[in-house]
Each structure stands twice: as C-alpha cells, then as structure tokens.
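Quick heads-up: structures coming right below.
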Structure 1
Amino acid sequence: MKDLEIRIRLNEINCLDKTLQNSKMEILKEIAPELRCELETDCTELDDSYICHHYTFNISVDSNIFRWTELTFPIHEGHCSVFDELEKNKLILSSETMSDAQIIIYYEINNGIEKHIHSGRIRKQEVVSKWGRGHIWKHKPEHVPVIYEDAGSLRMRFFKNPKPEQTYEFLRQKAEC
C-alpha cells in the first residue's frame, strides 16, 4: 500500500470514535504490513481540546497553559504561529536531520508562507504525536493522517529543543498574559 493511501486510511481511523480507533488500526496493519503505528497513550478519557502541541511541549491538562489554549496556541487559518515565536526566540532550533532533533513540525505552504499544522515528539527515529481529538500514536514520520499534508505533499521540519524548561516557561507566560 502506498504512503498516501495509508495516510488516507489513517485519517479515516482518526475520525472514528476514540473507542474504535485502536482495533481499526490493528486491522489496517494487517492489510498494510509496512505501517508502523502503535498506540502510545489511550486518550479516551482525555479532554478533547488537548491537542498535539500540548503533547509536544509536555503541557498537562490541569495547567493554566492548557486552560488558555487559544492564547498559547492561537490558530489562524489552520496555522499555529507560536512556533514562529519559539524559533525567533531560539527556544527551538532548526535541525537538518531527525536523528538529532526532539520535535517535528508538519506544515503547509500557503501564499509562500509556512503554516504549522501538526507537531510531535521524536523518539528513537519515530514520531510520537497526538492526532486531533484522537489518541497519541508512535509512528513513522510519513504515517500521519492525510489532513496533515499540503496538497498531496507531506512537509515536515525537525527541531532541537535545547531548553525545554525555558520553552515551557515561555508558553506559560504567553498563556497568562
């Protein structure tokens, strides 16, 4: 099965009720043995507004950062601009390869502007990310729901997070403004 077809199927699974997602993923893995995607955390009981960016930066549901998501991770036309601020303030640093990065950001290009649409953590050459209102999955970088690609092209950038405590503090201050 081609990667694009896998991403389309992953998107269908991610749109299902959370209680059905893992069993449907197991069926898909039987059809597509090249798919490496494992349930990392069952989020059935987790607040639906907990998004990938919360997970990427280790923000708990009971923190002020989570409560003020719209201030911390403002979304404008599908773009989360906080990554621009983190990069500008050198709290995340661009990395050429996945092997020395801790964060992956998926993006699209719209009118020449990079728009960040999904993020995750990198662990042992795999990505761990929360998919929409669904679960947290461990997967290959290219095996994400098709909704995270740009007009048929999957675009991703890798980042180092050399000062995670300072990054967290920056996000906390942003939320409490």
Structure 2
Amino acid sequence: MLSLQHHAKKRCLAPILALLTERVSRPEVAATVKALLAQAAPVGLVVSERMVNTPISLVPHALESLSLDIDWAKQHDEDPAERKSFDFHRLLLLAQVEKSGEAAAAPSGKGKKAKAAAGKAAVLAGVSFLRVEEEVLAEEAEEVSLVRGRLPGGMQLLLMILKPEALANAVPALKAVMCD
C-alpha cells in the first residue's frame, strides 16, 4: 500500500502516475483518477502480487490484515503526517487480466451512476482475471478501466477504483471461494 499524495514527489512514482492518468482507456475513469490525484485527500495504490506457492486459503486473511493494518496506522502511527496519509479517500489497484474477447457494448443509461455501472459491467464481461481475489475486488470497485498497452505474455492491466472499505467487504466472499 502506497499513499500517492504522500510520496508524489518521488521520481519512481512518475511512470506509475503517467500510466494511471494517460493510458486509461475509459475517458470518464481517467477524469476520475486525475480528479482524485488533484485532491488533498490521500489516494492509496494497492500493489497486488501473490508470493509463489502461497496457499490460496491465506489470501483472504492477508487482505483482511491489510485492511486492519491501514485502520491501525490511521490511529496509531507515531508521525502525524504518516497517520494522515493512511486515511485514504480511495484506493487504486492494478490487476493483470486477459481479454477474453470483445467487451460487451456499454448500454446507455440515464444518469451518471447508471452509465458508470454499465461501463464497469461491459469491461468486466470482456476480461478474465489472473487471480480470483482481484476478480472479487473488481466487483466491489466503483469504476474499472483497461489500461492501453500489453504486458509481456499478452496480459493487460485493469485499473480499479475502490473505497477503502471494499477491502474488508471482499473478505467474506473471498473466504467462501478460497477457504471452503
């Protein structure tokens, strides 16, 4: 977990910020990301990668632990600036996906929320996830968008915008899928 505002001046973040703002394929999601990064409220970048040979049953517990660690840091970190940097307004997560064909056409709805939900559904209908936990988190996401360009091996990145409580909300579904 990385606070993008707290570490914004670090050179190593420049390519990531450019990726998040310039290569997102849905213009409305790119606008949302730019607006989030322009705010003073912290935005967190979740770095999602599972260690090789990690038992799949540990994944829900690791996500739950991350959520609890963020809550703890907001209240108990010694440095007040660090404490404030963990009070995330939104979280951004990049997941590796494979396009499974053409995404469904986004039906036009009335209103902003209906259009966002339709756009999210259209993107998710056209991808297959590498990791099941990211698929569950994508369902919790407010907005999703593919990132233009391919990774080695033909995979693509999917950007998710999540409320911080989405991490904790996803744990029961993950436990049902991975622990039973």
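Coordinate-derived values only; no laboratory data. Keep in mind that this is a model prediction, so the values were computed, not measured. Cβ atoms are built from the backbone, for glycine too; each structure is taken alone.
Have a look at 1, 2 and say which one yields 26 for relative contact order in percent (Cα under 8 Å, 6 or more apart), as calculated.
2
Can you tell which of 1, 2 yields 0.70 when FRET efficiency 1/(1 + (r/R0)^6) of positions 92 and 140 (r between Cβ atoms, R0 = 25 Å, to 0.05) is derived from it?
Label of the originating structure: 1.
Once mean count of other Cβ atoms within 10 Å over residues 4-11 is calculated for every structure in 1, 2, which label goes with the largest value?
Largest value of mean count of other Cβ atoms within 10 Å over residues 4-11: 1.
One of 1, 2 was used to compute helix-only ellipticity at 222 nm (-39500 (n - 2.57) for each DSSP H run of 4 or more, over all residues; to 500), and the answer was -9000. Which one was it?
1
Between 1, 2, which one scores greatest on mean count of other Cβ atoms within 10 Å over residues 28-35? Don't jump to the answer; show the numbers that get you there.
Values: 1: 13.1; 2: 16.2.
Largest value of mean count of other Cβ atoms within 10 Å over residues 28-35: 2.
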